[in-house]
Structure I
Amino acid sequence: MRQSTLFTKTRKEAPKDEVVRNAILLIRAGYIYKEMAGVYTYLPLGLRVLRNIERIIREEMNVAGAQELLLTSLQSPSVWEKTDRWSDAVIDNWFKTTLADGTEIGIASTHEEPLTNLLTHYAHSHRDFPLYIYQIQTKFRNELRAKSGIMRGREFVMKDLYSFCRTEDEHAAFYARMKEAYTNVFRRSGIGEQTYFTYASGGSFSHASDEFQTVTDAGEDTIYVDPDTRFSVNEEMLGDEKILEKFHVTKDRLIPKKSVEVGNIFPLGTKFSEAFGLTYRDEAGEEKPVIMGSYGIGLGRLMGTITEVCSDDQGLVWPKEIAPFRAHLVRLGDQLDVAKCADQLYSELTQGGIEVLYDDRASVSAGEKLADADLLGMPTRIVVSEKTLRAGVGEFRDRKSGEVLMVPYAEIAKRLAA
């Protein structure tokens, strides 16, 4: 992509109505646009990051053996009434609307009920299970106070996966597989070191759950961490002596840290399958309820958390797997020989399959271009100027470490590919 054709622009000043780092940086850099409180548009650069996060998640879910579908957002009350979750007294953040004929419907915030209901039409025998089904879809929640930028919104993209197993052992095996898959997602997204598998209460879903919490000052939660073993519990579970005894941890070893929940996994038992009559017949012909689990990751929340963790005073510092572009090629100067060299390098890199943002803007100062490159946060910045042209090299700067190398033009593509 040529930066001269990118319709979005960077901003020097922080937006007045934002206070959290992720929203400030992403708006200043032109990755997102705020439509209203808790609702953001993903601009071209931001959408590329979101799609890369989506790709990582999809790859890990597919490796775990899950099948992808896309459920509807418009929901019939009759489905949700079977579990008493249509009531606003039970779920208080429903968005509901009325059709032209007066029928009331909901705009889904989660999909345990619709998917369980769907499977009653397709799965009945023990041979039909286990099943692991997921989607990546926009959700809507009527949050009372949308805050924290894209980490908590009223409209957001979410990956939700549901498992349907025959036995507790089968469920436990897949649960462990999903723990590993989530660990891989956060490692590949660049926040594995800061993210802890955390024991938590299950809320309205189950008696217990597990969260993936990323340590950051922007966090709304508090977790307690053993720095030696990486054992972690959230604040609600701190008083659970059974958990502490099980892992041979004492409270005096635990250090409180502010954190953001970037993913969760819940054992659901038979709550939903029994409500919908989702059963299977075993080899002996006996009818048994299906054991379920739920596994969620908010893509925007993950992107916002990465922004909080992977940024500095100059701007964004994208991890390589989710960066919108592998490199930012910056041309300093409008001289013909400089422009020709930069154009040739851009063509060579793109033809070699390396995604590059090329700052080919004319009549923009060197200082402004370099500041924009820091703000936009690509993993590698390559500068072409009269000085580098005379030396036959490109200035190769790593955004995270700040290390600068002078790389011969003939070796730049090879180095980036490696």
Structure II
Amino acid sequence: MFSITQQINDQGHLQIGGIDTVALAAEFGTPLYVLDEEDFRSRCREYQRAFHTLKPDVGISYASKALLNLAVCRIIEQEGLGLDVASGGELFTAAQAAFPANRITMHGNNKSEEELCQALTIGVGTIVVDNFLELETLQSLLSPQQELRILLRVAPSIDPETHPYIRTGQTDTKFGFAVLTGDLLRAVSRVRDDSRLELAGFHCHIGSQITDLKFFEETTATMAQIAADIRDETGYATAELNIGGGLGVRYLPGDSLPDLKTYAQTIVGTLRARCAELNMPEPALLIEPGRSLVAEAGITLYRVGAIKQAPLPKGGARTYLSVDGGLSDNPRPQMYQARYHAILANKADQPAQFSYRIAGKHCETDTLIPEVLLPEAAPGDLLAIFSTGAYNASMSSNYNRLPRPAMALVRDGQADLIVQRETLTEVTQMDRLPERLR
């Protein structure tokens, strides 16, 4: 489960980015998100090598919903990737980081007029139009002289094997123009009737944490077919096909994942073959990885608190190990039964032979890990949970009024605070007390 720079040091502690995690916890406190910069950058470069070797005109944009802050924006910009944003807040963060606007793609199934104005003012490179209301709103906002590059999001009717909450490309979905109802064809006609709109192509995203390449093969083939059908109906030849992201990552030691080169070969090979069969020029290909770039580059450090045994109905007992975080800094186990692996960072060289259920400190049953083997644990130990770089910080909350954790970026023995820990004062700073309650 170790990332590029993770190892066990001479003290028997987990080390990341050349720094002892025990020292990180002492300096920045817990819970603490830790991002391995070298690992993150390496995955960006690996994606580019895998795809550009096969097809130079592949555009790669980082799906910022996985994890976004100013430092992440700068890393993505320096690595030459585009940035996919899905809200005004994500777009504002990109602008604050001076991310090049022409490399930003704006997503969202219910963009507000304010968000669309924000995107137009900043000058984002592409807006992915999701529905007719959004199309009409954009047309009302554009001046006669303005031009806007767009993609139309498609619901391609593909239902991959992943949790229902993170499937987004099936027929019954809130995302995109349906093909079966003729909505996509009508949208293409409306866009082509407006000279201010440049229809660059079509976009889809079928879901997240997908580990079977057959679904990416099916998606690519389906999108090529849709483009060919639109060409035959309207004469429009698509310049780009964006098939989104969704490649899965390792959460447990036994997880088996497709090789990134094989993933790239599957997508590019399928596109090339289908275009040849359809007698269609091969369009540029766009992809939007998020989780597969940043998830395994991140860990979360927790301080161990109470440890107790609870009897089981059929005999025996379960040992609960509680930590100083939980649902508020990682809601994924509660939302869709996400799985994680952990070790005791300060006892990383000791045999893992005791079974624990890792519990959070919130006022409900917030189980982070149902069962994991660890060395014998004691209050004050340091627990490290792996593969928490994606959808942990970005989905965190102030449940039970807990402050959100800090985040440290580590590389070559240097640790920098890139997200400051919230204070209790900051948790309450937006509250307002009406005069009549004073």
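Given a computed value of 16 for relative contact order in percent (Cα under 8 Å, 6 or more apart), which structure among I, II does it belong to?
Derived from I, not from the others.
Once distance in nm of label points 7 Å out along Cα→Cβ at positions 181 and 373 is calculated for every structure in I, II, which label goes with the largest value?
II
Rank structures I, II by Kirkwood radius over Cα pairs in Å, for residues 117-244 alone and report only the one at the top, that is, the highest.
Comparing I, II by Kirkwood radius over Cα pairs in Å, for residues 117-244 alone, the maximum is at I.
Given a value of 0.05 for FRET efficiency 1/(1 + (r/R0)^6) of positions 53 and 405 (r between Cβ atoms, R0 = 25 Å, to 0.05), calculated from one of I, II, which structure does it belong to?
Clearly, the read-out refers to II.
Here Cα Rg over 2.2 N^0.38 Å, for residues 85-140 alone was calculated and came to 1.45; which of the structures I, II was it taken from?
I
Any read-out appearing in this document is the output of simple, stated calculations on the displayed coordinates, not a laboratory observation. Remember, predicted model here, so these are calculated numbers, not experimental data. Cβ atoms are built from the backbone, for glycine too; each structure is taken alone.
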